[in-house]
Structure P
Amino acid sequence: MSEEEIRSVLSQKAVGFAGCGGLGSHSAMSLARAGIGTFFLADFDVVQEEDFSRQCFFRSQEGMLKIHALRDNILDVNPDAKIYCFDVRLCPSDVYELFQTADVVIEAVDVAKTKLTIIEALQKHAPEKPVVSGVGMAGWGNTEALKVNQMNTLYLCGDLISKVSDDMPLTAARVGIVANMQANVAIELMLKENGYGSLH
């Protein structure tokens, strides 16, 4: 399958992003470069000074809503993309409505309780829709512990155990690896829908 064929398939696909911080911004940019046609971006936060250490934003974007900054960055790479922005703090009642036409949802929020409610809401209302979540990425090194674990239509990317603390902060490299794992899983799932299996 050529790159041109891959981009042709992916240009017809839509991905939802529950959160546009470290995981969401990096996975969205990888998917933009892959040629995804439609993005649904949901986040309520703004770009701040502390975000530059691990999120895919720039100093000129400080103070912007993350959804708008990420929209601009995606369009710089893929000007043909359709992008829908939702300035919301996600809750179970609106998750399905926002992402009902997405082929895959990237779950990328910071708070564990919110992660769970998003996943549960999608599995309740759209059990067939794949959800790709980032779980366990604090610290540095130990790259071999980062894996993809599948539970039906839920895909968990990370080491599943490392929690953020003063001694184990989030660092750009490990967050970026997990974000790109999420993007890679999403691409594999969307290509598989069109009859193209993985190449491993």
Structure Q
Amino acid sequence: MQHSRRQPSQPRPLRTFIAIELDEAVRNALATTQDDLRRALPRDAVRWVRPGGIHLTLKFLGDTEVRRLDEVKQALSAATSELRPFSFDVQGLDCFPNPRRPRVIWIGLKEPTGRLRALWQAIEDHVAPIGWPTEKRGFHPHLTLGRLQRGASVAEKQATGRLVERANVGWLASMDVSIVSFIKSDLRPGGAVYTTLMEAQLGGQG
């Protein structure tokens, strides 16, 4: 009597991305801004992102096979090894795609030296060849505060757009950047849970 061999089950792919993790001062500033907007906007029109879950995403990878994690780590190490640390300012409020048709409310970033864009480009240059092509829409650094609910009415969307246009959100915080993280995201009923798989030092230190 023949017995069929059970094939070993393959680990499920991980949902991953590459990002700069925010410090406490930036997260607190974002939380305060969210509270101000929440009080001014129609109730329940926006699904707000938990401040602890806001990152400066540099590359969303999505489903990543476990056997390929080391490839991504090596690519990230190579991308960051020759780049210097920098800092950015958190300032400005806007919507995607625009305040007339708001879907995403975000805070902008200002980094005048070009090092943030150089970091993004280096990551793209090292990750694209191993299977994650560069997105056509390019790089627009921002921190997502919230997303309009799918059931938001036209009036709620218009009110949101008007508030964003009128808001004068100047400088909120500054942050020094010396580390880029490779992060796993587990989507759960209570919200996403993030686990840092690797930290890459700018300049290749550490």
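No lab work stands behind these numbers, since they all come straight from the coordinates. Everything numeric here is computed off the predicted structure, so don't read it as measured data. Cβ atoms are built from the backbone, for glycine too; each structure is taken alone.
A few points about this structure:
- Origin of the derived value 3.4 (distance in nm of label points 7 Å out along Cα→Cβ at positions 37 and 117; candidates P, Q): P
- Given -8500 for helix-only ellipticity at 222 nm (-39500 (n - 2.57) for each DSSP H run of 4 or more, over all residues; to 500), calculated: source structure among P, Q: Q
- Structure with the greatest value (metric relative contact order in percent (Cα under 8 Å, 6 or more apart), set P, Q): Q
- When Rg/Rh (Cα atoms, Kirkwood Rh) is computed for each of P, Q, the one that comes out at 0.94 is P.
- Among P, Q, which structure scores highest (criterion: mean count of other Cβ atoms within 10 Å over residues 29-36): P
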